[in-house]
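Please go over the structures that come below.
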Structure 1
Amino acid sequence: MIFKTYKEIADDLKLDSITKSRYIEYMKSRWLETESQKCLDGYATEWALRFKNNMEYGCSDEFGMEILNKIDKNEGEI
């Protein structure tokens, strides 16, 4: 199956609603301009699996961890 959006990948992998939201926000924060390419080359799926398996922090670089910390900090404030 060919995916064009991060949402399509999250839906296909059946990410729960919180994980899906975190994954999409993370990906768009990092790679908004190249979403379709990241989906086509498999990189977005790789990241979705990292989120599904709770490995997103361990696989992130410093910039990615800052994004995750911001996402998780704001989660409880909505």
Structure 2
Amino acid sequence: MEEVSKEKFKEIFLKYGKLSDGYGIDYWNKFYEIAKRENMKYLIKLPSNADERRMMLVSSYSANEYRLFFVSEAQEESLFR
């Protein structure tokens, strides 16, 4: 994963986030605009192929990281089995 600035993280979040999935500016404002902790890192991994269409977000307070990455629908399904 690549560490980016909060501004770049927001740009990618808004570019790929789908309102139909509940992502958008309201979600950003609620969870990310005001940092819950100091010194949080913003990490991204952009899609590596066309199948990776599902944006995933992880807030890891133990690691002081927000992570944004993409998975395929099959990978997403396997997370919940």
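Each value in this text was obtained by applying a stated rule to the coordinates, not by laboratory testing. The model shown is predicted, which means the values in this text are computed figures rather than measured ones. Cβ atoms are built from the backbone, for glycine too; each structure is taken alone.
One of 1, 2 was used to compute helix-only ellipticity at 222 nm (-39500 (n - 2.57) for each DSSP H run of 4 or more, over all residues; to 500), and the answer was -20500. Which one was it? All intermediate terms of the calculation are to be shown ahead of the outcome.
Values: 1: -20500; 2: -7000.
The value was obtained from structure 1.
Taking relative contact order in percent (Cα under 8 Å, 6 or more apart) as the quantity of interest, name the structure among 1, 2 where it is greatest.
On the way: 1: 35; 2: 28.
For this comparison of relative contact order in percent (Cα under 8 Å, 6 or more apart), the top structure is 1.
If distance in nm of label points 7 Å out along Cα→Cβ at positions 43 and 67 computes to 0.5, which of 1, 2 did it come from?
Computed on structure 2.
If we compute mean count of other Cβ atoms within 10 Å over residues 3-10 for structures 1, 2, which one ends up with the highest value?
On the way: 1: 19.2; 2: 13.9.
Max of mean count of other Cβ atoms within 10 Å over residues 3-10: 1.
If mean count of other Cβ atoms within 10 Å over residues 11-18 is computed to be 12.2, which of 1, 2 is the source?
Numbers: 1: 12.2; 2: 14.9.
It traces back to 1.
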